[in-house]
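Each in C-alpha cells, the structures are laid out below.
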Structure I
C-alpha cells in the first residue's frame, strides 16, 4: 500500500515541478494553440504539448516502483512482464504520433492507422482482450473471433472518446483522473498491485496536470496526452473486466465489473455516441469538429469552464456510485440504471440549453 502512495506522489510531483518549465519552452518555441477557429472557446494562445509530461511522469513513476519481486506465482510474473513490455511499446507509438500532431499536425487517416496498429498489438500480441460480457443481458462467453473484434472496437471507441472530450479546460484530465482512481481503488481491493500501480501513476500525473490545466488553463494536453490517457484507460478497463473472480472477496465478486467500467467512462462514452448520431443525421462525417458536445452546450448555457467540468465530474462520480447497486441487482438491470443516469444528464443539458436560447431571444 505504501508503494502505491509513492507511485501516486512521484507522478504528481514530476508533473507539478516540470510543467512550468515545459510551458516556458513551449512558448519560446511557439508550440502553442492560437484560437483561430470559431469552434474553439479559449481566447488566448496556450501551449499544447502537456501530454509529454503526463506520459513521462506516468511511465517514470510506474517503472520506478514496478516491483516484480512481490509476485510469487510464475504465471503472474510472466503475465506482468508481458503486459509491461506491451504497454511501453504501444504507448511509445501513440506518444510520437500525438507529439507530431501537436507540433506540425497529423492527418486523421494516419492517426486512425496508428490507433488500429496499437489495438492489434494489444489484442493479438498482448492478449489484452474482452473474452465475454460477464452475464450482461445473460451473455457470458463469446467466440474467439468475436472477442477480438469486440476488443478492437472497445479500444478505438475509448481512445477516440477521450480525445473528443478534450475541449474544455480540465475536462479530459479530470475525467481521466476519476476513471484511473476508480480503477486503481478497485485493483487494490482485488490485490492486483501491478495494475493498481499503473492506475495511480496515471491518476497522480493527471492530478498534477490539473493544477495547470484547470480553468483558466495554462497548458493543454494535446493529442500526445489524450491518446495516451485513452490507451491506458482502455487497458485498465479490459484488465478489470477480465480479472478472475476467484481472486475477489465476497463483496466485489457480486459487483458487475463491466458496469463499473462503463460508469467510470460514462461521460466520454455518452458524449461520443451523442455527437456521432447528431453528425450522422445531419449527413456530416462523425469525426468532423463542431460545437455539438455536451460540454459546449453547458458553456453556451452560461456556465464557466470551471462550473461546466465540475458538473460533469459530479455526474461521473454519481454514476460510479450507482454502478455499485449491481451488488443487489443483476448486471442487466444495473446497466439500465447507469444508462438512465446518462439519459437524465443529456436531458438536463439539452433542457438547460433550450431555456438559455429562449432567454437570449427574449433579451434580444
Structure II
C-alpha cells in the first residue's frame, strides 16, 4: 500500500494535536488554563526582539548537537554520550582560552583556536565511546552514559579544583574571561552572536550534503542498515562507525565551545544545558531528516525559552516545556509505528538506528556491530 505525502502530513499533524491535547489534560488536572500556558510560552519566546534573540541563542547549540546526532543515527548508533561530548568540548575550549589569553595573539584568533580545541575535545571523547563499542564490546548506550558521568565529574573537579576562582570555589563556575575573548554580539546589550549562527547553518548544510549527496554518506547508510552485508561489500564498517562518532563529537564539542565563548564566557557545572538529550528528541521528531531538524530545533528552543515565563506569570514550573517535548516525540514515534503497520516500512528519510548482529562465533568481526 502506497503512502502519500498527505498521509504523512496527517500523521505528523495528528501527533502534534494529540501531544498538545494530552498536555492540556495534565494542565487542567492541576488547575491551570492550557490556553493561558501556551500563550505565555509564545509571549516568552517571541514577545520582543530580545527574547526572540534568546531563542536563536538556544537554537545554535541544539542545532549543532542535532547535526552530529544525524550522522551517528545514520550509521545505526545511539550516541547517548553526546552530553559528555558537549562538556568535554567546553572544557577544551576553556583550557585553550586560558592558555592563549596571554600569548599575545589577536582575540579573534584565540577564539577560533579555542573553538577548534573544543571540537577536538568532543571528537576525542566520542571516539573513546567508539573504541569501547568497536573493540571492547560495550554497547554505545551504556558506554556513553558512563562517559557522561565521567565528563560531569571532571567538569566539577576543574571548577572546584585547578580552575576555581581565586580564594573561593563557586557553583557559578570559573572566573569569566576578558570580554575581548567573547564572541562579538550584534549589539552590546544582546546575547546573540552572528558567528555561532553561521557555524550552525554551515554545519547542518554540511551534514545534509554528506548524508544525501556523497559516497561516504551512502556507506554510512549501508553500515547502519546491515553491518555484515556492508563489510562483505567491502565497506570498512568499524572505521565508518568511528568516523561517525568523531564527526558527532566534533559537532558536540563546537556546541560546548559556543556555550563558553558566546553564552556563559566561563565553565559552569551545567555547561551542556541538556542540549544533548534534547538533540536526540529533535532528531527523532524530525524523522532523522536534516532539513526538518532545522524548524524542529527552533521549535524546541522556543519552548525552552518561552517556558521561562511560566513561573513568573502562572507560578507554573518551566519543566512544562519538557513535558510537551516528550509527548511530541512519544506520539510521533507511535504514529510512525502505526504508519509502518498500515503502509509497510518506508525508507525515504535515511537510515534508522538498527540493531546489530553477532558473528556465529559470538565474537565481533570487522563487519559486525557488537552489542
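Quick note: the coordinates plus some simple rules give every number you see, no bench work behind them. If you're wondering where the values come from, they're calculated on a predicted model, not measured in any experiment. Cβ atoms are built from the backbone, for glycine too; each structure is taken alone.
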semi-axes √(5λ) of the Cα gyration tensor in Å, for residues 84-251 alone derived as 35, 22, 12 - corresponding label from I, II: II
Source structure (of I, II) for distance in nm of label points 7 Å out along Cα→Cβ at positions 212 and 308, computed value 3.3: II
Structure (I, II) behind the derived value 18.6 of mean count of other Cβ atoms within 10 Å over residues 196-203: II
Read-out distance in nm of label points 7 Å out along Cα→Cβ at positions 92 and 340, computed value 4.9, structure in I, II: I
Structures I, II, by relative contact order in percent (Cα under 8 Å, 6 or more apart): label with the highest value: II
Winner on distance in nm of label points 7 Å out along Cα→Cβ at positions 164 and 260 once structures I, II are ranked, highest first: I
Value 5, 22, 30, 26, 13, 3, 0, calculated as P(r) over Cα pairs in 10 Å bins from 0, in percent, assigned to which of I, II: II
